[in-house]
Structure 1
Amino acid sequence: MAKFNLLPAEVAPSKEVTRATKILNSLAVFSSAAFIVLALAGGSAFVYFNSKLNSLKTSESSLKNNIQNLQATESQLVLLKDRLSKIQNIIASREKESTFAKHKLVAELLPEDVVFEGSDLELSNSTIKITSGDSLALEALIKNMLVQNTLTSLTLSDLNYNPFLGYELKFEVR
């Protein structure tokens, strides 16, 4: 079929205008297609990142619960450590009590000529210092201690002789 143009030739668009119109039409179609593709890509990216965000929120809440559980466990451990240290202090004081009882026993076994100079109580060891004018009183003291059999360990750590005071003995009691 033939094309009929009823418009006068002066009103008809020029070749350059029709060419520009074709370019603009193809550019509009291309930009519309690009816009649709970008909108679909943006929508799919939004859905993807939204699902990632939800999974991260779930992971965060799970980690927060784990942290709270660990904090509760840690506080229980701190309380247990405190209790253990208090128990150890009580046990140490009981050990001192038994050592004090041993010192008291030695003081009760002293003959008349033996003088109790002092004692030192510590956690690791304890010492008793005595003096005597003669060795016979010391011999009687040692015999009395051997007869009792309540002392597990009695070590003579120091023995000195002073002409004015007599014998000075230092025992370690365990």
Structure 2
Amino acid sequence: MMGVIGNDGDAMHFTDFISTHISLYEIKNGYPMETQTVVHFTRHHLLANVASKVKYMVAMLLACFDPKRGPNLCFIDAHGASQSLNYSGHGIGHTICMSIFHMLWKPGLTIEGGQSIIRKCVAEIQNRLIVNLRHFEVYLVDKDGIRKLDSVGGKQVDLINQECIVPITRA
């Protein structure tokens, strides 16, 4: 699963390019790419574009599950640099939620524990941003594939807003 941020055209075009080539690889070879191969393939094409006239200004999070290595979350920037991480995000939401991730994430976290962290992050984003973001889609990538979990937002978050772990002072 890829989460891509950047210019709209760049993000759409690069995401389509990567996903179609990954599908083509599976059709040609009869088996899917391994997760590290997907990361290297993506990095290679971002690096090739840095040297060309066509420059994709995108950054991405690539979440996958490798049967040999387990879960993997890889951050890839616009220059093709990559890093495997335990947690991450994009944009202002990443900045707001990083302290929550840092305090509450631990190895072996359950799905319920992860959902609790996500609800606290959404509550904090809604407290700090003036834009009314009411609905957040949540997906889980594990050994069983990609699953959509319950969305976060609405009244569920309004209840958590009262017990947010990062206090905000407003003038």
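Before moving on, here are some points about what is shown:
- Structure responsible for 3.7, with distance in nm of label points 7 Å out along Cα→Cβ at positions 83 and 107 calculated and labels 1, 2 on offer: 1
- If distance in nm of label points 7 Å out along Cα→Cβ at positions 3 and 59 is computed and equals 6.2, the structure in 1, 2: 1
- Structure responsible for 3.5, with distance in nm of label points 7 Å out along Cα→Cβ at positions 43 and 115 calculated and labels 1, 2 on offer: 2
- Looking across 1, 2, the calculation of semi-axes √(5λ) of the Cα gyration tensor in Å that yields 32, 20, 14 traces back to 2.
- A value of 1.00 for FRET efficiency 1/(1 + (r/R0)^6) of positions 75 and 91 (r between Cβ atoms, R0 = 30 Å, to 0.05), calculated from one of 1, 2, originates in structure 2.
- Value -15000, calculated as helix-only ellipticity at 222 nm (-39500 (n - 2.57) for each DSSP H run of 4 or more, over all residues; to 500), assigned to which of 1, 2: 2
Values quoted throughout were computed directly from the atomic coordinates according to the rules given, and no laboratory measurement underlies them. For clarity, every value in this text was computed on a predicted model and none was experimentally measured. Cβ atoms are built from the backbone, for glycine too; each structure is taken alone.
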